[in-house]
Structure I
Amino acid sequence: MKIIANATALVLLATASAAAQDVDLRFSTWLPPKHGVHEGLEKWAASIREQSGNTIDVTLYPAEQLGRANDHYDMARDGIADLSFLNVGYQAGRFPIAEAIHLPFTVASGIGGSTAFDSWYREHAQTEMADVKFCLGFVHEPGTIHAKTEIRTPDQMRGLNIRSAHATMANYVTALGGSNVRVSAPESRSALESGVADAVTFPWESAIIFGLDNVVNYSMDAPLYVSGFVWVMNQGTYDAMTDEQKSVMDAHCSTEWATEIASTWSAHEKAGHEALEAKAGHTVYALTPEEIGAWREAAASLHDSWLAAAGPNGADALQGLEAALEAEGAKVE
């Protein structure tokens with residue numbers, strides 16, 4: 001009887017130990033649940049669940065439920081969330097190397113741009129994001145200016161109030177004589193409706209999801225900019241996992257998955273582009289080569305500013321990014 005009792009105790013102990021290894025990861029984003037990124041995130045989470053033998057689950061907390069968009073890096077670092085989604089430009093100058101991806105007329109494709117960005121930035125993240133586990137990084141399809149009036153040339157920005165996607169676009173706006181309105185994506189519609197902003201820099205379907213298409217009537221059809229996004233993980237959460245679970249997370253914190261997430265979002269953004277083109281009362285307009293040349297020329301000073309902020313390794317980092325984009329056919333020519 002004593003042997004049976006001991007055997008039973010060992011079984012119960014093993015069962016309890018296995019249960020203790022189950023992990024429920026709190027993933028925080030500031031995007032609404034219907035955003036295209038979440039479709040890719042759900043695929044990612046389902047694959048983690050399957051590959052971990054159902055020992056890792058991912059619970060999504062969208063729409064700033066756990067904290068403001070600007071705070072998402074610190075939320076992962078401090079354990080408010082186990083994983084978080086952040087725009088690397090929401091806190092200007094904090095991740096200067098990553099912000100190279102924000103230079104205007106740099107990225108031509110969301111999918112190839114994401115493959116390039118993730119593979120290039122992984123090394124730099126070890127320094128810039130050393131107090132979290134970097135998971136993956138990606139960009140959206142090139143975004144543009146959505147406005148209440150048609151804006152074709154840089155000089156038309158003078159005197160306008162523009163909601164900028166990130167600090168680099170904010171610097172671009174002010175260099176052109178406009179005033180920068182610093183609000184996050186979820187706050188953009190109210191800025192337009194109240195008259196605080198005359199225009200926004202935004203991706204395409206995202207403009208619809210956040211209701212901006214009901215406030216603006218014109219969209220410039222040009223690869224003006226992208227935003228860089230990363231998923232980061234609380235280091236303590238990762239360290240507490242079993243070796244098997246860490247292997248699963250490592251396999252899902254990869255360039256391949258960054259490309260997959262971008263592919264899903266890209267399809268949504270292209271559909272958004274088509275929807276805005278077809279929307280009654282909304283004008284999507286192309287620029288002439290001369291007009292595009294003027295915008296690109298006006299952005300030249302931003303490269304110098306970025307190099308100064310990036311430090312002594314900035315030139316090499318930028319060259320590496322451009323090479324990665326070229327290799328993926330995602331560099332604006």
Structure II
Amino acid sequence: MAKPFSDKTFSAPWFPLLAATVIGGAVVSLLSNTFATEYNFFVILQEASTYAVIGFAAMVVLAVRDISLAVSGIGSLSAVLFGWMVADLALPLAVSALATILLGVLAGWINGVVIARSGLSGFVVTLATGAALTGIALGVTKATAFSDIPREWSSFGQGRLGPFPLIGIVTLVLAVALFVLYRWGSAGRSMLAVGGNPSAARLAGISGTRQLVLAHMLSGALASIAALIYVGRLSSAPPDLGGSWILISFAVPIIGGTALNGGRLSVPGAVIAAIVLATINDALIILKVSQYGVIFAQGLLILLAVFAGRIGGFGLLRRRNSHTTELTPPTTTPGEVTA
């Protein structure tokens with residue numbers, strides 16, 4: 001097994017982007033007196049808290065060398081279920097939230113089992129199930145949002161301590177839990193091993209099917225949690241809540257340093273990427289750039305992150321090759337958690 005943490009933290013794809021964002025934020029604060037305010041920092045961190053959880057949902061599947069396009073559909077149906085339970089049935093918040101998360105786990109389990117048993121691409125399966133779940137959410141509600149969200153949940157979703165949003169507590173707890181899981185947990189290490197080198201993992205007795213299903217179940221749970229905190233932010237549960245999640249769900253982990261070919265992820269990188277994206281979006285809105293410009297910026301950042309990852313990967317490969325001889329072949333890294 002390779003070392004669990006990379007020694008090249010400062011070469012991570014998000015590091016130069018973070019530096020550029022800090023410099024750009026300083027420039028924007030000179031152009032607008034509303035950017036560097038406590039309330040605006042709250043807005044940025046509130047958006048980043050949601051972005052991070054959405055990104056986590058895609059990150060855990062990318063780590064096993066698969067893909068999930070069902071994150072948005074799971075989020076939409078989760079919002080509908082939660083809204084129905086708290087608004088129409090008047091069930092306790094804890095019961096409703098637990099049922100919502102279990103829905104996400106079930107949806108993820110179905111995705112994982114179908115992919116594993118059928119041999120179909122995760123792209124195809126999750127594209128279909130995500131569309132189906134969104135269709136169900138829109139159909140059962142007739143595209144009408146649940147607006148009678150309990151005040152306790154809305155207060156939590158919109159509450160803050162200075163510039164720090166209360167929902168950021170959920171994000172931080174999830175980030176720590178995921179970091180511990182993939183750093184020290186046997187399940188997390190097994191998922192990374194399968195993503196990094198499926199053949200080596202199989203020889204080590206690790207079930208690729210089991211890890212794939214587990215990753216999709218974890219992704220579903222995270223998507224449902226993202227829906228819960230989004231409902232709190234909006235004080236309503238619209239059936240199309242996850243409609244704009246696809247780009248964000250991939251931008252956050254990719255910019256944060258998660259490998260597209262599996263086996264490597266960065267929880268801190270994903271959190272930083274979420275903050276960077278939220279800051280850029282906020283700055284563009286303050287500068288009165290159209291929403292299309294915001295979407296363009298997100299797409300461009302993904303492209304830059306992919307190129308940065310490829311350049312970094314080629315450099316790492318060259319460094320490894322320079323230290324090997326004919327008598328000492330290079331070893332294969334089965335999985336890696338980067339800082």
| field | Comparison of I, II by volume of the Cα convex hull per residue in Å³, for residues 159-278 alone - largest value held by | value | I
| field | Which entry (I, II) yields the derived value 26 for relative contact order in percent (Cα under 8 Å, 6 or more apart) | value | I
| message | Quick check on the output: -14500 is helix-only ellipticity at 222 nm (-39500 (n - 2.57) for each DSSP H run of 4 or more, over all residues; to 500), derived from one of I, II. Which one produced it? | response | I
| message | Computing distance in nm of label points 7 Å out along Cα→Cβ at positions 143 and 199 for each of I, II, which one ends up highest? | response | II
| remark: Highest-scoring structure on distance in nm of label points 7 Å out along Cα→Cβ at positions 119 and 167 (candidates I, II) is II
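None of the figures in this text is laboratory data; all of them are computed from the coordinates on show. It should be emphasised that the depicted structure is a prediction, and the values quoted were computed from it without experimental measurement. Cβ atoms are built from the backbone, for glycine too; each structure is taken alone.
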